[in-house]
Every structure is written in C-alpha cells, then in structure tokens.
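Structures incoming, each one as structure tokens.
Every number in this text was worked out from the coordinates using simple rules, so none of it is lab data. Not measured: the values here are computed from a predicted model.
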Structure 1
Amino acid sequence: MNLKIRLQLSSMMFFEYFIWGAWYVTMGTYLGTTLKFDGLQIGIAYGAMAIASMISPFLVGMIADRFFATEKILGVLHLFGAVLLYLCTLFSEFSAFYLVLLAYTLCYMPTLALTNSISFNQMKDPEKEFPAIRVLGTVGWIVAGIAIGVFGLETEATLKGTYHMAAIMSAIMGVYCFSLPHTPPKKKEGKVTISKALGLDALGMLKDKSFAVLFIASLLISIPLSFYYNFTNLYLNEVGMENAASKMTLGQMSEIGFMLVMPFCFKKLGIKKMMIVGMAAWALRYVFFGYGDNDAFIWMLYGGILLHGICYDFFFVTGQIYVDNKAPDNLKSSAQGMITFATYGVGMFIGSFVSGKVVEVYSQSDIHLWKEIWIVPAVASGVVLLLFTLFFKDDKKKNEAVN
C-alpha cells in the first residue's frame with residue numbers, strides 16, 4: 001500500500017470514530033441534565049444504536065454493497081448524518097428527539113462496515129496492514145473526548161455543542177469520502193438472503209458446545225455492558241469529576257496498550273483464560289465505580305475507566321479471533337455477523353432497557369443511588385463469568401493457529 005492511500009484510509013478512520021465519540025459518550029449526561037429525561041428514556045435512546053446495528057446488515061449486505069460504489073454511499077450517509085445530528089439539538093421532547101436519533105443511527109451504523117470494506121479492498125495483507133489503519137479510529141475517539149474538555153462542552157448549558165461538533169465533522173467526512181479510493185460494488189453473483197445478511201446460515205455452529213457457550217455469553221455480557229456506555233459519563237459528572245469525557249478516553253488509550261500485548265497473552269494464557277480475565281475485569285470495573293465516589297477512593301474511578309481496554313480486548317477481540325479460527329472458511333463472515341448481531345444488536349438492545357429501568361428504580365428525584373445501580377451489572381457480569389468458566393472448553397487444535 002502506498003503512502004497516499006495509507007494516509008487517506010487513516011484519515012477516514014480518524015473522522016469516522018471522532019464523529020461517534022463526539023456525541024455518544026456524553027449523550028446520557030445531555031439527556032439527563034439538559035433535557036431532563038429519566039433513566040428509562042436515556043436507556044431507550046441508547047437502544048437506537050442497537051436497533052440500527054440489527055438493521056445495518058440489510059443495508060450493507062443486500063443494498064449498498066451490491067449496487068453502489070462504497071465511497072459514494074459512505075459520503076451520502078455522512079452528509080445526511082450531519083443534518084440529522086444538528087436536528088437532534090432542536091428537539092427537547094423525547095419522542096421527537098428519539099425519532100431523529102434513530103434516523104441518524106440508521107445512517108451511521110452501516111458506515112462502520114463500509115469503512116472496513118474500503119480499507120480491505122486496498123490491502124494485500126489485511127492482517128498486517130489493517131491494525132495500523134484502524135488504530136487511527138481509536139485515536140479519533142480519544143481526540144473527540146479531549147476536544148469536549150478543551151472547548152468546555154460538558155456543562156448543562158453547553159452539552160448541545162457536542163452534537164454540533166459531531167455534525168461539522170460528519171459534513172467534513174461526507175465531502176472527504178468522495179476523494180477516497182474507488183471501491184466498486186460487488187458483482188451480483190448469487191442470491192443474497194436475509195439469513196446470509198444476518199449470518200444466520202452459521203446457526204449450525206451452535207451444535208458445537210463451546211461455540212454455543214461463547215455465543216450465549218457474548219449476548220448476556222452485552223447486557224451489563226450497556227450500563228457502562230449509557231451512564232458512566234452521567235455518573236462521573238454527578239460525582240464531580242472535571243472534564244469527565246476527556247478522562248474517559250483513558251479507556252481507549254488502555255485499549256491500544258492491551259491490544260499490543262495480546263499476542264503475548266495468547267501464548268501464556270490461551271483463549272479461555274483471556275476471556276475469563278476480560279469478564280472478571282468487567283465485574284471489577286463496576287465494583288470500582290460503586291465505591292469510587294469517595295475522595296479517599298477516587299483512584300477507583302480511574303481504575304474503572306482504565307479497565308475498559310482489558311474488558312474489550314480480552315473478551316470481544318479474543319472472541320472474534322476464536323470465532324475466526326473455529327468457523328469453516330465458507331462460514332467465517334457469517335459467524336462473525338451472527339456474533340455481532342447478538343452482541344451489539346440483541347444484547348445491547350436488551351441492556352439499554354434494563355440499564356435504563358435500573359437507573360430509574362434507584363433514583364430519587366434528581367438523585368441517583370449509584371452504588372446500588374452499579375452492583376446490578378457487577379453481579380450480572382459475575383454470573384456470566386461463572387457460567388462461561390464452567391461450560392466453555394478450549395479447542396487446543398484451533399488455538400494452535402493463534403498461538
């Protein structure tokens with residue numbers, strides 16, 4: 001890959017994840033403090049992303065990826081997205097806000113797969129070339145969080161500005177996409193069905209006990225994960241952490257660090273132990289949040305944020321590698337699609353409602369009983385960890401390819 005294309009793809013990833021990080025992290029705080037929505041409404045709002053995750057395979061696999069040049073549909077989606085992000089700031093009534101937000105997520109979620117598609121189309125060896133490109137997306141998310149702090153966009157009066165910042169970047173991204181390397185639509189060979197788009201043709205793999213355990217654990221662990229994504233920023237602001245969004249980017253920084261040590265961990269621990277460590281870190285993170293609102297234990301708040309890297313890398317990334325090794329060649333993409341549909345779709349959708357309801361139950365007027373709230377995902381993560389530990393078995397032959 002020449003330098004020009006590398007810079008183009010790296011910039012694309014930076015813009016892509018800057019946009020997401022600019023509005024998503026602080027949305028719970030914006031809805032709870034500026035618009036005065038209750039916990040259940042906040043959870044439902046975050047559930048829009050999960051709904052879009054379930055629908056986006058249709059848009060990418062059955063329409064965009066087969067009839068339009070990828071860079072063009074990517075640009076159009078981001079231009080529409082810029083308008084919708086701005087419109088989000090014009091509504092203070094829940095139903096109107098939610099409908100615009102849902103429309104935006106339906107535009108944005110397909111772009112995650114489309115940016116990957118453009119990247120892979122330019123690569124001869126994706127396993128070696130893609131990580132160096134994709135890491136700029138994590139950098140973009142980090143820069144967005146830092147920008148929120150620098151521009152003072154985390155107060156009740158200024159949180160609307162996060163949507164304006166995301167809208168501006170989405171417009172820039174939309175125009176930029178038309179300069180990306182041309183990626184023509186795939187030839188219309190074979191019939192694309194709903195089953196294939198969602199990865200349901202890989203359902204037969206559930207006959208394998210370990211794969212079935214991983215599938216169920218991935219879905220279940222995504223439910224308590226919603227507590228972190230939906231309410232951490234609101235929590236940190238309520239307990240008085242300054243520039244909380246900026247400090248939450250420590251989680252993405254740790255994600256980069258743990259990604260670098262994963263090859264060593266595969267050799268020393270193996271897949272099962274790595275995933276156990278990842279889930280244990282999830283439970284520990286919520287315990288830290290539950291007791292970190294005391295000045296004497298402020299380090300727990302930072303510890304909970306920093307654990308995000310090991311939580312994500314050691315469970316989700318390790319699980320994706322396991323699935324790639326486990327699935328036969330003709331089902332690799334379908335198996336990954338099925339896991340994504342279960343986690344970011346079904347699991348996060350259920351989690352959005354559950355987390356919102358729990359926050360609503362443990363709320364007294366404008367006061368949230370955070371210690372009681374955080375114990376729920378901590379216990380839930382622990383239960384999933386126990387089930388996974390008891391029933392998941394390593395496939396030594398498959399793991400040799402990783403080690």
Structure 2
Amino acid sequence: MKFYLSFIFYFVVISTMYSQVTFQIVEIPDRTPNDASVHISGDFEGWTGGQEKYKFSNKNNTFFITLPKQKGSINYKFTLGSWESVETNSQGKSIDNRSYIPNKENDTVKIKILGWSDQSSIKSTATKNVSILSENFYIPQLDKKRRIWIYLPPDYESTSKNYSVIYMHDGQNLFDESTSFSGEWEVDETLNKIYKEKKLGLIVVGIENGGSKRLDEYSPWKNTKYGGGEGDAYVEFIVQTLKPYVDKNYRTYPDSNNTAIIGSSMGGLISYYAALKHPTVFSKSGVFSPSFWFSEKSFDYAKENGNLNDSKMFLLAGGKEGENVAFEEINTTIKGMNKVVDLLKEAGFNAELLATNVVPDGKHNEKLWRENFEEAVLWLFDD
C-alpha cells in the first residue's frame with residue numbers, strides 16, 4: 001500500500017499573466033522517510049537541488065511553500081534535499097524535468113512522485129579515462145573547495161602528445177549517471193567516439209557546481225530576485241588558478257586557440273562571459289541554452305566586448321525550452337540568443353566564426369546538450 005500525503009505549495013510560473021499555481025502532491029513513494037524534507041528545485045533557483053528556502057513547511061499535515069507571483073513557465077523537480085535523492089520513475093530511472101505553464105490566474109495541479117533516486121545504488125557510467133583530479137580543489141578567489149573531474153584522450157598514456165583542453169561547468173552532469181541529477185551529457189563517450197572516428201583527442205576539465213551557490217557563481221551580474229555577482233571571481237579562478245595547474249600537470253597546448261569553455265543554462269551564460277572577457281585565454285566557446293534573461297547587462301556586454309576577429313562561438317537553443325524569467329520583451333531562450341548574436345555581429349565579431357543551432361523539439365535538459373555536444377566540438381575544433 002502506497003503512502004499518500006498532500007503536499008500543497010504555491011509558486012510562480014512564467015506565462016502571459018501573473019499566476020499563482022498550487023501544486024498538490026497526492027502520492028509519494030512508500031519508502032519516503034517519515035522525517036523527510038521535500039524540496040522543489042528548478043530554473044527559478046538555479047537547479048541547486050534543495051535550498052533551505054525552497055523546503056516545504058508543514059501546517060496541519062499539509063506541506064507547502066509559497067513563492068512571489070511572477071510571469072511565465074517553470075521547469076522543476078522534487079528532491080529530498082539534494083540531487084542525491086531526486087525523484088525518479090517507479091523503476092528508479094531518471095525522468096525529464098517537469099514543466100508547467102498556467103492558463104489561469106490561480107491554478108491547481110495534482111502531482112504523483114513515483115520514486116526517489118538512491119545514488120549509492122546507481123552504477124557509475126564514467127569511462128575508464130575519466131578520473132577525479134581533486135576532491136577538494138581550492139578556489140582562492142571564492143575561498144571555497146570543489147571537486148574537479150578530468151577526461152583524458154584514449155591515447156594519452158601511450159603517447160607524448162599535447163592536447164587541446166575544454167573547461168566545462170556542472171561537472172556532476174558531464175560524465176557519470178551516478179553523480180548527475182537528470183542524466184549525464186556523456187561527454188566521455190562522445191569524445192571517445194570522436195577520437196576513434198576523427199583521431200581528435202581532447203582533454204576535458206569538469207568543475208563541480210556550487211549547489212545553492214550556483215546562480216551566484218555563474219553570473220558576474222546580480223539579479224535582484226535570484227542572486228549572482230560572483231561570476232567574475234569564478235572565471236578568474238579558472239583563468240588564474242585552475243588552468244595554470246592543468247597546464248603544468250598535464251600535456252596541454254596552453255594557447256587560446258587550443259582552449260575552449262563550454263556550459264549550459266547559467267553555465268552557458270558564464271561561458272559566454274568568459275569568452276568575451278578573456279579572448280586571449282578562450283578562443284572557443286560553447287554557449288548552450290544560455291540564461292541571458294538573468295541580466296540585461298549580458299546584452300550590453302556583447303556591445304562592449306564583441307569586437308573579436310579570432311574567437312569562435314557555438315550557440316545552441318531548443319525550440320521547447322519555455323519562456324524565461326526576467327524579461328517580457330526578450331522572453332525566450334531563442335530570442336535572447338538571437339539578440340546576442342545580432343549584437344555581437346554589430347560590435348564586429350567575425351560572423352563566420354559564429355554558429356547557431358536551434359533544435360525545434362529541444363527542451364532545456366541534458367538530452368538537448370548531450371545530443372548536440374559532438375556537433376559543437378567538431379565545429380569549434382575543425383582547425
């Protein structure tokens with residue numbers, strides 16, 4: 001017999017009206033601990049997995065959380081406080097992010113949660129050429145420590161060659177199903193395939209995101225609702241601390257023509273910022289589903305720093321990513337991306353070194369980024 005509870009909470013989704021939506025969770029897995037704390041996590045709070053302020057309150061046996069009213073759709077999932085215990089299907093397999101667009105000012109949606117992930121029981125899917133560079137690499141610019149992954153090409157140990165390097169964010173989601181929250185990018189499998197077919201070997205350095213600090217660290221600009229403002233320090237960590245360490249300890253080509261930075265969502269935003277701020281460090285960037293909505297300054301930055309002749313940028317968006325949080329006039333990922341592309345060209349960015357890909361059925365998830373990673377890498381490194 002399943003254990004039923006009613007978890008009622010209110011939060012704002014993005015649509016053409018200001019809406020307050022009540023989600024009522026009417027079914028929860030029977031193995032849910034009696035003292036469990038259920039959280040909601042989504043694009044509205046940076047996909048952190050379980051911030052304290054998004055933890056349900058309990059009143060009269062009803063669990064609820066209320067968010068301020070705002071416009072638009074929302075992508076979200078439920079957890080027991082972290083991505084280690086994200087919701088799954090009844091077989092314990094990953095499910096796509098939930099998404100909802102309200103059609104009335106006050107709306108109620110009933111939800112069933114069928115399972116919780118137990119990361120300890122999920123077999124690692126990382127290939128043998130992925131390893132942990134450090135469990136607690138120190139970030140002096142932020143006075144924090146993070147796990148760092150590294151992928152080495154299949155022939156790294158058998159040759160003395162040097163390799164180009166890609167720096168990537170959200171390291172938990174790049175290589176391994178057992179550390180991801182909604183499926184992995186399969187970066188290692190894809191690059192092994194590219195190596196086998198094209199003889200192109202690349203090193204990838206994956207940086208763990210900061211959980212509840214993810215939004216802060218992935219934007220140099222502040223958003224009054226969602227934070228931000230530590231992105232410049234995060235980028236300086238990569239440039240001043242992490243990259244010199246990698247170049248010293250691994251056989252790399254350290255020049256900008258052999259260095260890329262790639263990320264998605266807020267990771268796409270910070271990759272874009274890093275590429276424009278440090279073109280002599282990163283001449284190649286992959287900007288996937290970028291969160292340009294986070295700050296209007298992201299558009300100003302293209303105007304002020306887009307006059308680049310030797311940088312390559314691959315921008316990706318899905319046709320079903322949904323509307324974004326902040327702007328009414330630029331309310332979709334595609335519109336924001338196209339505006340940035342136009343601004344870059346106007347500023348003098350070499351149009352031949354800009355590539356865009358809009359996937360009509362693409363959603364804001366790892367599937368979109370996974371399936372288009374190979375195209376981006378081959379285009380960025382075709383030289």
- Item | With P(r) over Cα pairs in 10 Å bins from 0, in percent, for residues 167-302 alone derived as 12, 42, 35, 10, 1, matching label from 1, 2 | 2
- Identity of the structure behind -23500 (criterion: helix-only ellipticity at 222 nm (-39500 (n - 2.57) for each DSSP H run of 4 or more, over all residues; to 500), calculated), options 1, 2: 1
- Source structure (of 1, 2) for Cα extents along the principal axes in Å, for residues 23-102 alone, computed value 43, 22, 21: 1
- Item | With relative contact order in percent (Cα under 8 Å, 6 or more apart) derived as 13, matching label from 1, 2 | 2
